[in-house]
Structure P
């Protein structure tokens with residue numbers, strides 16, 4: 001499995017992000033390519049402790065069960081629910097959002113495990129270093145596949 005803590009794996013994700021075209025159509029879901037790029041920034045910001053979200057009752061009750069499934073070997077499936085705080089409904093500038101996402105991926109890699117928050121994930125609860133990394137990798141891969149890159 002890839003790791004954003006590994007420079008070669010991180011560079012491969014950056015290459016995929018940079019190969020995305022503004023007019024790319026989603027193979028599933030409702031987001032535009034620019035909205036997807038903005039959406040993918042939020043989990044990286046949560047992992048870095050830059051975006052602080054409170055745990056809700058649903059996450060407290062079911063987050064641990066969902067985590068067990070999502071940290072398994074299978075890629076994320078289509079149609080997974082999205083936290084309301086991660087929804088992007090407004091129009092976004094593709095170039096600006098791509099630049100921000102690339103910078104966040106590179107910063108995640110540069111900071112390494114020491115750059116992760118000590119706070120629990122707002123839905124899944126406490127995560128170890130490998131789980132934070134794996135969830136970022138699988139989330140990015142899910143949305144890049146959604147747009148064919």
Structure Q
């Protein structure tokens with residue numbers, strides 16, 4: 001992921017504060033890491049409690065897959081913000097995530113973006129593992 005993409009996510013998170021923002025990560029998946037090539041901001045479709053929840057609709061998901069295909073990429077995962085909370089997955093995040101995607105979470109404290117972390121869900125959906133984020137080399141699948 002290039003630094004400007006992370007900055008784009010940070011701006012989106014700050015603009016949506018105090019509500020959660022969300023978006024899609026498109027790029028190339030490789031054996032030991034993935035490279036994010038495109039970041040697409042989407043509307044948080046959550047109807048209630050947007051300060052603590054985000055929702056990606058099936059229509060938004062299908063559109064992201066179409067855009068990825070058009071760009072010669074694939075949907076690698078999603079990003080969202082945690083307003084006034086750390087950049088770690090919540091129980092809600094764990095309950096609604098899918099194990100084949102990466103989840104980038106950015107913490108926004110008092111309207112200013114801070115830590116950004118990337119997580120992958122175990123196949124049995126029991127917990128997340130944090131993975132490395134390198135703004136020059138991509139998202140590394142090496143478990144920390």
Structure R
């Protein structure tokens with residue numbers, strides 16, 4: 001099925017890019033909630049985005065990476081098409097894992113006290129920055145794959 005953003009991408013790729021941009025905006029909105037000391041709303045917003053992203057990874061991004069990129073590695077890692085997608089995937093995986101860790105530390109008592117971080121703002125800012133780097137790399141991946 002043809003997409004809706006005017007490139008050679010299919011509907012799923014266009015939908016994924018659109019949802020990812022909306023999630024990036026939602027994360028910034030969530031950061032403003034924290035800044036205004038609305039911590040429960042902040043936690044709900046950020047956790048919702050994290051879980052939605054996990055679903056997007058499982059349903060759209062991993063299958064695409066698994067079929068289009070992974071079988072051609074490491075031989076074609078030097079080609080832009082594969083390199084940017086691989087870097088995006090690795091950094092995206094790290095961002096998702098860090099986000100899940102933050103949710104476990106902030107929202108549960110599952111992890112022992114020794115595994116919990118103390119500098120909340122620092123780690124959440126690192127996560128937000130990493131998320132936006134990954135989002136930009138995802139947009140570049142989309143452009144290389146479908147708009148070039």
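Rule-based calculations on the coordinates, nothing more; no lab input. Keep in mind the model is a prediction, meaning the values are calculated, not measured. Cβ atoms are built from the backbone, for glycine too; each structure is taken alone.
So the values come out like this:
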| read-out | value |
| --- | --- |
| Which of P, Q, R leads on relative contact order in percent (Cα under 8 Å, 6 or more apart), largest value | P |
| Distance in nm of label points 7 Å out along Cα→Cβ at positions 88 and 104 - highest-scoring structure of P, Q, R | R |
| semi-axes √(5λ) of the Cα gyration tensor in Å from the coordinates reads 30, 18, 13; which among P, Q, R | R |
| Structure responsible for -7000, with helix-only ellipticity at 222 nm (-39500 (n - 2.57) for each DSSP H run of 4 or more, over all residues; to 500) calculated and labels P, Q, R on offer | Q |
